[in-house]
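Next up: the structures, one after another.
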Structure 1
Amino acid sequence: MKYLLLAAWVRENRKLNSIVEAVTLSEGNAIFHLSGSVSLVCHYKTSNPFPFLNPAPLESSRQSNQIWHYLNDASLSNITIRDNDRILVFELCSRDIYNSSQNYYLIFECMPPCGNLILCQKQEKGLVIKDALIKYTYAENQKRQILPGLLYEAPSTGFVPDAGNVRYPLLIESATDEKALECNDMNSYFLAYYEKVVLRQAAEQEKHKLKHYWQKELSKAEKKSAQQQKELQDAELVDKWLLYAETIKTNLNRIKKGDEVLEAINYYDPQMSSITIPLWKDKSATENLKYYLKKYSKSKQGIDKISRQLELTRKEIQMIREILVKFETEAWRSLPPIDAGVGKASELIRQVENLLRIQIDEHWEILIGRKATENDRITTQLAKPWDWWFHTRIYHGSHILLRNFHKLEPPEKYISICCGLAAWFSKARNSQNVPVDYTQIRFVRKPRKSAPGFVTYSSHKTIFADPLEIGKAREMLQTHG
């Protein structure tokens, strides 16, 4: 990010004066959850690092991925930027139970090829590194080391800061918006840049990666189909292989190693015509006989098996082609991630296609688990941190997932419908005012070695809902969607 823009952001937020409640890591961001429901986000794991203040929490749980617990309740008092490079310094002060203070300096290096956050403490000899998000030695970087216990050394880059002043409004161009967004302060610009450029670039990269995966799977399936067709053609020549074997058997004494063909009389032909049989010149007469007997045996047993396998492969090819069509629209977002834990493409397709779902629009989709294994698949394999999860309290029932493809706030009517579906797909189907808990997937955890469908969750809300049959839910979404 340009020095000019970073310096402007520092000037606007120099005296932030806030309390750090927690520090978490999420998708290339270090997030400092501050008092007043504000987050300081350091987008560091990129070639274009920058910070911004976010009034709404990002998709990160305070209960997982936490780092630097000793900064909890520390006060953030001052922000500066180095005069000679894109290095931001955040000053923090924490107090222990004995009211003794400890000063920290968080150094945010906003420069390519990747940003870094380095936590230091001031001692007599200088700033000493306590921890860093990216650590390295001279083996990785010949100019300096970033390791706990070492003195911090700023990078030597020869960078010359930009001259001039920022002129507002700044414009954020978007490929999907008709009109560029105007920003009248630097934090609004960085926040909009993150949402409209960074996140959309990440989505495009995910789309490209997913599309490449399915294109590769299509190529593999088509090669497999071609091989199976060749095997089927060979198998259909069962009578031919038997004829070759029987003819060789009656002419064993005529065949010598090195012969490439056998010219013989076809005693199975009423006209007693001649027949030419290809031979393996590096094989003996007996070995050539065994070769054709093996092809005959394999063909005789394999026609039905190969035909069934070929039909399955053709269905797989058709399903993959239907998946690739989804990349022409936003429908690709409903596809499972390629690391969903299923190795075989056809099995992954089958599992996902068999799920009970309600497609609302390009932004939202509802998935319903009808058994424990489907509940596991929905919650632990397909769900993203910003999706919403629903389940009846006390009663056994389905996991209901409201998929949030564009990280939006869910409309109240969608929450109400999902709660009704959770009540319907549970042991409380014939009851009223069923308690249903809902939360974001980032707050749902599956304990190690727990039974299929078993999860724990937190940060949830509870709604008392009447069971809603799926047909009624579809009608409500079509009427009010």
Structure 2
Amino acid sequence: MSRQKFSPGALRLAKIAKKDIEARERYVRDVVKRWKFDTVAVHGLYSVEEALRFNQGAVVEPIFMSSSQGYYSADHMEAGLGYLVPNWCYSRIANPSLYYLEATMALIEGYGCDDLTDCCTFSSGMAAIVSAIEPFLTRRECGEKLNFVATCQVYGGTFQQFAERQQKDKGIEWRCIIDSTDPDEWRRNIDGNTRFLYGELPSNPGQAFFDLDAVTALAHEHGIPMIVDSTVATPALLRPLARGADIVVQSVTKSLASSGFGIAGALISRRNIVTNVRVPGMKENFAQWVKFLPGRDNGPNLSPMQAILSLNDIRTLRPRMDRLSRSAQRVAEFLESHPRVASVNYLGLKDNPLHALARKYMVLVDSEHDTGTKENRYGHLLSFCVDGSPKDTRDFFDALDRIWRATDLGRIKSVATIPAISTHSQQGEEGRKMAKIQPTMVRLCVGGEHPDDIIADLDQALRRIGSPKKKRAFPTFAAGGGAALA
């Protein structure tokens, strides 16, 4: 990646390292890619041999709580800092604990993909999104009119990043796709200055969906990358890279790391992405290029502790998403039949207009090895609109007992929020209307509780609409800014 001149000693180390890297890639192609998804999620690339040679036989990947590494010699340091040999040098750039998570993320997102895939992790999902899009939005000449095409039905933070940070602050046009199922709308928004297509699949919270194969083909027809936020689906239900997309972003905070101990993000890319941006090294291995160059300079790195905490949750991703999806299906069917619910957005409902399209893509990975047939699963996020006013919606929300009121999703505990006053409040009424975020909409992420108990809580809260509110203890606010119930 670097054009600097290296010493003979550093170049000798680079030759040795090249053989090691090639051997590792052969191992991935010939061995790891033959494993089933669960095996990959449990082991990643952390082997018994590595544990015995480097980590005193530790069965679980260690947490490397150190800011930097030492080197054998000046040649080793030069080769390491020049990215000629595998190393981690400084934890703002890399760290062994991050590599364990990144290897596993690359493998599970690339499951079923013939190409090699790579990953770079970040301190949050938003950091991953910014790191994925900004390399394509550099102007080659002063005054160049750049644009990108993206769906408007996205997470509220993504909406703000596109509308405020890119369009308003930098003058880069966001061409909004209102109806992502309309291929002509995608096509007519692309021109010679378009740098990428972007979509959230399924969207948070409205469950918007589009034909990924068709939109990816359209992106490649114009020589630009397809970027997909697949946070809601996770690799257990959908792997866009295996369908030709170039880059996937994940808020690892959410369903991947269900315990909720912290925040993390990831960018996963296939080798040799499609792009009309000519930057040395960027096309060949986008995730690695981001990690070692813009990531190094911008510093959105993940902490080693959070990397291992996230990795530990990912080991059980497939069976967890299977169970939570089945619970969400039951909850959605209950809500659909409830007299105080006006509408339900869940792709697993057969009368959802996007159900047939979602069936094509959202399949529990390796389910055919369990049951003999591929089983559809639609995730554990859904949204619904209360049949009533915004005040009725707040009354229902306040009456929840077991379901947590929080701006979060993917937790092992069920969590609900009102997007219009929380996750999507900053984009304003016009932006919410465009993205179909109604003031009576409730977002619900179904957790690991028994679905009967989730349904019972929803039912009692819905039945309390119009009744006197339950008395709750008034929160006292601590000096640190937190709130504790008195």
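We did not get these values from a lab; they are worked out from the coordinates using the rules stated. These numbers were taken from a predicted model, which means no experiment stands behind them. Cβ atoms are built from the backbone, for glycine too; each structure is taken alone.
Out of 1, 2, which one gives 23.1 for mean projected area of the Cα convex hull in nm², for residues 47-246 alone as computed from the coordinates? It must be structure 1, since only it matches.
Ranked by percent of Cα pairs over 39 Å apart, structures 1, 2 are topped by 1, which has the highest value. Taking distance in nm of label points 7 Å out along Cα→Cβ at positions 55 and 303 as the criterion, the top-ranked structure out of 1, 2 is 1, with the highest value.
If relative contact order in percent (Cα under 8 Å, 6 or more apart) is calculated from each of 1, 2, which structure is the one that comes out at 15? Derived from 2, not from the others. Kindly point out which one of 1, 2 the value 5.9 was derived from, the read-out being distance in nm of label points 7 Å out along Cα→Cβ at positions 95 and 359. Here the read-out was taken from 1. Taking mean count of other Cβ atoms within 10 Å over residues 127-134 from the coordinates of each of 1, 2, which one would give 17.5? Checking each candidate, the match is 1.
Could you figure out which one of 1, 2 the value 4, 14, 21, 25, 19, 10, 5, 2, 1 for P(r) over Cα pairs in 5 Å bins from 0, in percent, for residues 71-142 alone was computed from? Comparing all candidates, it corresponds to 1.
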